[in-house]
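Below are structures written as structure tokens.
Read-outs: derived from the displayed coordinates by stated rules, not from any lab. All values derive from a computational prediction rather than experimental measurement. Cβ atoms are built from the backbone, for glycine too; each structure is taken alone.
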Structure 1
Amino acid sequence: MKLTIRTLLLVFLLAACSKDETPTLSSDAKLLSFSIQEITESFSISSNKVETTLKDERDLKNLTAVFSISPDAKVFVGNTLQTSGYSKNDFTNPVTYIVEAEDGTRTSYTVSINFEAKLTAFSIKELNNVNFTIDNLSITATVPAGTDLSNLTAEFTTTQNSSLYIGGTLQESGKTTNNFEQSVTYDLKQNNETAKQYTVTISEAPNNQPVANAGENKVAVLVGSNTSVTVRLDGSNSSDVEAPIAAFEWKLNGSTIGNTEVLDVDLNLGTHNVELIVTDSYGDTDSDAISIEVRVQGTYLPIDSNATQETKNLYTKLATLANGSQFAFGQEFPLTFQLNSMSTDLNTSDCKDVTGDHPGVYGIDPHYMLYKPESQKQLHIDEAKHAYNNGSIVTFDFHQRSRTDHKVYFNGITTDTDKSLMYDIVNDLNDSRTWFYTELDEVLDIINNDLGFPIVFRLFHEMNGAWFWWGTQATNHSAQLYIDFYQLAVDYIKDRTNLVLFGWTPNQTTDESYYPGDTYVDVVGIDYYNPVKSNLKAELTSLSTFAFNHDKVAIFSETGKEDYVNLTPTFWTSNVLAAIQEGGSDIRIAWVLAWFNAPWNSSQSQLYIPNANSSTQIKNDFINFYNSPSTLFQQEVNALNVYNQ
């Protein structure tokens, strides 16, 4: 019995000792501090929320948390154990951190990184050239006087989770319209509470005065028995920075004659004072004045004092044509060159197939007479005779081959003496001048013996370009070298024929630096391909002024547009005709010449004027060009009797 009691007592004592030695596990699960390595802003810990607000938006996808927690606790995001200063998470949306105490107790903390609610960009769709300045809560801009502010569409961006309101109306960027005649206040809301208020103020600048521009002083020419000439007044270069000019008024010698931007007026012989008055939408005005001198056409005499009477007659008639309101249409090799084939039928042409009439000017190139078989030479001679016999004008341009390489284009020349051919001819080196004169003799033989009637010879055209052997790539090139070369050719030709009017036709612009002088030129022109209407109008106006000031006849010596049938189907009316007509009396040209439809080409895209197989659209545009009162084709030129007094 005693033994049993002792045993029980011993067991009790041992059990008591064992219980006292079991450790107590902590239940403390707190997040004591929190920050982000990549962010300088402080986080606040309140209850179970951890928050901070950033002033500027940034990428929150891969950030490193730095934290402290209760002793012996652990931190998880989902099931992933977190290590302070090492573990990364995506904080684009709130992240839940779970702090687990030693005894398994858990506390959840939601970490939120917010952006300060802000309007980050603002503009007005209808005022796309106006810059808006955001300065704290003020948004400002200045617009030209007279700008309509009554119904404008704001375009804006805000920070995430924020929206703009005016009153209770949600604003949609690029959609919602408002009246900005007075300042407009926007409420920027975040979480349905107003975080900020922005005020948009659009101010009107003081009114700028309009600027009148009546153009340059003009000279107009009375031709034939006319007692008046139509002069185009153009105020389209007048301007007002705020808005289009509201009103135009033209006055002639003090009396109002019209109220349109462009005005045609008939003027008699003498000097006339014209004033343009423009008015803007505020009623402010400006004026500009020009003088217009109407002269009687003077006497146009060829530079060749021994020119035949027919040659003199032709020059006078060309001057009358240029100074009038019409121009002749021409084409290079109109009868013999057609798409995909040579034509020997001199009764047809692409021009006639489409319009019913041949061109009024035939372009002929001696290249195809000197360097081709005799049969082709004769064909082109017959073509030129056809022009003359039917009252059309004949013009020569010479794509002369180089002496040794027999190349027209400089990039194909390999021989040094061919590269310096122009220099050698002028300076009579290497027998080049003798060769040159021999070739000119062949051309002169055609003019004097095969034709026997006047031509306009455009010598060594496009000299201000780099492609011909007489162009800017030539050895020892200079403008004076070209002038000497041109004058040498004129002197030689003039001594051997009296049937030539001499033409000078640079590329695209009237480059006066290459002008050979008034005693060496009868006709001036430009070769201008792929022209835009506005540029062509300006260049032809400049050419006409130059020609008039030098008592020369102006021509549009070559033109066309590559692949015009696809790129600009209305090229002949909307580019060429429109430019000349809009120029009015400022553009004075005798003819326009299209380049040839080449027999070695086969595609409609390679045409310069339409043929019988062209589309209806292409043909109709050229027919409209033909039907214009401004254009003259063979029958109409024939009626002018250009070779007779």
Structure 2
Amino acid sequence: MASVLLVGTPNSGKTALFNRLTGLNHRVANYPGITVDLSVGKLAGLPDCDLVDFPGTYSLRPISEEERVAVSHFEASLGKEDVRRVLCVIDATRLEKSLFFCLQVIRACQQVGRAVTVVANMGDILKRHRLKLDAAGLSAELGVPVFIASARTGDGLQAVVDHLSESSSPSESGLFAQEGDVLASDGGAADSAFYEAAHRLAEQYGAPSDVLLRSQSRLDRFFLGSLTGGLAFSLVMLVLFQSIFTWSAPAMDAVESAVIGLGAWILPFLPDGVLRDFAADALFSGVGAFLVFVPQIFVLTFVIGLLEDSGYLARAAVICHKPLRFFGLSGKSFIPMLSGVACAIPAIYAARSIESPRARFLTYLAIPLMPCSARLPVYTLLIAIFIPRETILGGLLGWQGVTLFAIYVFGMLAGLVLAGLVNRFAPAGDQVPFMMELPAYRLPALIPIARKSVQRAKHFVTKAGVVILSVTIVIWILGYFPNQGADLGTSWLGVMGQWIEPVFQPLGLDWRYGVAIVSAFLAREVFVGTLGTIMGIEGAEDNILPLVEQVQASALPLGSGLALLVFFAIALQCVSTVAILAKEAQSWRLALRMVAAYLLIAWTAAWLTFQLTGLFS
């Protein structure tokens, strides 16, 4: 099977181009460091050819772990016989930055006899500003074909595909034939020559940069201002978490009504006995309780996608660098930490882009404390139980959204404090200067973001659904037998739950919540399904009640509810997160010590919360 290697600098639109050319939907964002591993897809129109997407890098001399992954795999792949050519993506709006890397790629490919094709992406931006790039002149200078295209709109991509279908041979003409002695050397002399050549080519053949930078500078004066930048960042984060409730509320209500209505329609057709009880307790009360919260996963992913694609997240990283540096972290830690709001696993991978080993280690410590989307069903369940659906400021803000924002801030602060403490007492390590490329502002592409959000919600259901269904079946069997659900306390589950009840009793939680907490180690969202199954068995009703109403009927104390929130905010890294953390940090000892430490800290903080709530209630 033939293959084409796709390389480029970060934020050049390389992964967006990969998605266009293959029809896949890998994650795309408007900030550096989003591609953290290799992706492979079939080239559209060329079924016998694979397109291999490498992580973006600024140079073939790697600095960060992410760049080491890209460069090592790229250099190893160049020697494979099935490689047809290398497709190098450059940013047509920031030509000088991209050409430095592009020149290195061309030289490396010529040394091993590989053909190179250059795609100048962002052609739609040039067209919008009525700017031009001299592709023919640049092609003659580089000695390789140069195409202008737009991964965003698809313009120019058919010409690229047609070119890839043709036979290829490396070129020995162009810039390298004229200045080969210097460009073929190694070390600082070659780098200086590459910089000079990139600057000259960008000035001679590229679009005028001042036209594009003028509007960007005006926006940066606002979003990076000492006063306005901080206020804008706080407002953006508040809107992010407020939208999780307000935008998803209608869809959540619709899903809840659908689950209840489906249960009310199906259950009367089932015969009395085990099958009917299983459908009511395990499927509709257990799995159904989890499905209600899926719209929030979609909204969370959609809003973060808007921030990513607009170019704001890189500015947020710059704004956060100074406060994060106080805790030993880097501004680049912000991006993995915010990614952890969706899922800790890609966030741990994204930490590869942090050059400083010490900052990367401290980021590993902070990421599991980020309030990931798997915790979201737990948070929203408890918030719905204790916080009324009332609004303030003329309906602009709701108390539930403000509470969720406070929970997320608490989780982030906990991660920062822990990283700061470790940084203070741990031995000093290497420090690397903070550098962050600021991508151009642009209007987010709504359709790709919506598609990605749907896929994220679907993946969330399919990935967690298998675990939740399996756990739900086990929990239902243990809770239903040997007395057919007549007395949950004397069931197999009740007996097992009473063994662990002493651990959670000081938090005001009985064995039912203890069982749900323990099961959540498989996946945090399992807590909701497990609790729904237990409540369903205990209710022994054919009509399916929302889990919120069932927990409210059980009279869960406010102090216990707050203790649960604190416990989940600090503890319970799921088993998948622990495994990935051990792999990336290359230390199972570190991962297991983090699990034990966070569990101990979480239990202590939850106990203090329960006690303090009791004093003031």
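With P(r) over Cα pairs in 10 Å bins from 0, in percent derived from the coordinates and found to be 3, 15, 23, 23, 17, 11, 6, 2, 0, which of 1, 2 does the value describe? Working shown, then result.
Numbers: 1: 3, 12, 16, 14, 10, 8, 8, 8, 7, 5, 3, 2, 1, 1, 1, 0, 0; 2: 3, 15, 23, 23, 17, 11, 6, 2, 0.
Attributed to the structure labelled 2.
Given a value of -19000 for helix-only ellipticity at 222 nm (-39500 (n - 2.57) for each DSSP H run of 4 or more, over all residues; to 500), calculated from one of 1, 2, which structure does it belong to? Here the read-out was taken from 2. Given a computed value of 1.16 for Rg/Rh (Cα atoms, Kirkwood Rh), for residues 208-415 alone, which structure among 1, 2 does it belong to? Traced to structure 1.
With FRET efficiency 1/(1 + (r/R0)^6) of positions 192 and 328 (r between Cβ atoms, R0 = 41 Å, to 0.05) computed per structure, which member of 1, 2 shows the largest figure? Write out the running numbers ahead of the final one.
Numbers: 1: 0.00; 2: 0.75.
Result for FRET efficiency 1/(1 + (r/R0)^6) of positions 192 and 328 (r between Cβ atoms, R0 = 41 Å, to 0.05) over 1, 2: largest is 2.
Work out the source of 10.2 here, i.e. which of 1, 2 gives that when distance in nm of label points 7 Å out along Cα→Cβ at positions 72 and 576 is computed. That value comes from structure 1.
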